[in-house]
Structure 1
Amino acid sequence: MNWSVRSTKVVDKQAEKLSESVILQLRFLFMDLVSKGPAALGWPNYGKLYGKKGSDKRHCHLQKGKPTYVCCWEVIDKKRKIIEVYYVGTHEKAPY
């Protein structure tokens, strides 16, 4: 069964400012998250983000260089298989 991946309104606005190559990488990441789940193994700098207890937040790099673009997502419900992407943009402004 596939995962449900949704993005916040903030992410939709952030994505409008991205270059075509970064948007393409973001689409590939969404397809991976839908088919394989929240563990984006094989994506550059993939890792879990530690902070609040009980939250399952992760990130990876979409494009290296200057600027570096990242994507951050959270597993909302493991049983119902729901992932929410809450940030996409430059590494400097990432919420971690």
Structure 2
Amino acid sequence: MNVAPLSPEDPAELGGFELLGRIGHGGMGLVYLGESPGGEPAAVKVVKASVVDSETRLRFAQEIEVLKTVSGARVAAFLDADADAGQPWL
């Protein structure tokens, strides 16, 4: 996995997850390598502030609800999310 360092604009922490570096990005947001409060590695997806509106929040909340129902040996576990945060994340 290619991990880029955090930029000065990146948060150091989000929802209790310590952010360690960037692992991906797209038109809607960024994905960070994070560490959970329990010390486990986690991918933390954050919506870009520039695209946050009521429709984006609704779609993100729907994505969160779907992710809560998906499980399996080859599926990353859903840990936490906040669709109402200044920048929604999961």
Structure 3
Amino acid sequence: MNYEDFGKLVGTKFDIDGFDGKQIEFFELSERKQMPMQEVFSLFFRGSRDFFLEQKLYELSAPEIETSILFLVPVAQDDEYFTYQAVFNRLLKP
């Protein structure tokens, strides 16, 4: 998937494999930073405070897309949510 594809998925709720129906919501796509040979952007997810995802790979699925494996890092919390980030740092084809 590319940056534009992810942009169409903002607001999507993803099931987390192994978490019995728990979901996280993809709520923000960062601005893309593009250099001549690479692009960098982040996906931000929020999940309920009733479960916590430690930093590691997770298998996420939603009806709109194929199952994806993303490395999620917890980056913030508030009274309602934990926030997680998945960073993409890709080389571009010349």
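Every read-out reported here was derived from the displayed coordinates using simple, explicitly stated rules and does not represent laboratory data. Source: prediction; values computed, not measured.
When relative contact order in percent (Cα under 8 Å, 6 or more apart) is computed across structures 1, 2, 3, the figure 31 traces back to 1. Could you figure out which one of 1, 2, 3 the value -6000 for helix-only ellipticity at 222 nm (-39500 (n - 2.57) for each DSSP H run of 4 or more, over all residues; to 500) was computed from? Checking each candidate, the match is 2.
P(r) over Cα pairs in 10 Å bins from 0, in percent was computed and gave 16, 50, 27, 6, 1; which structure, 1, 2, 3, did it come from? Label of the originating structure: 3.
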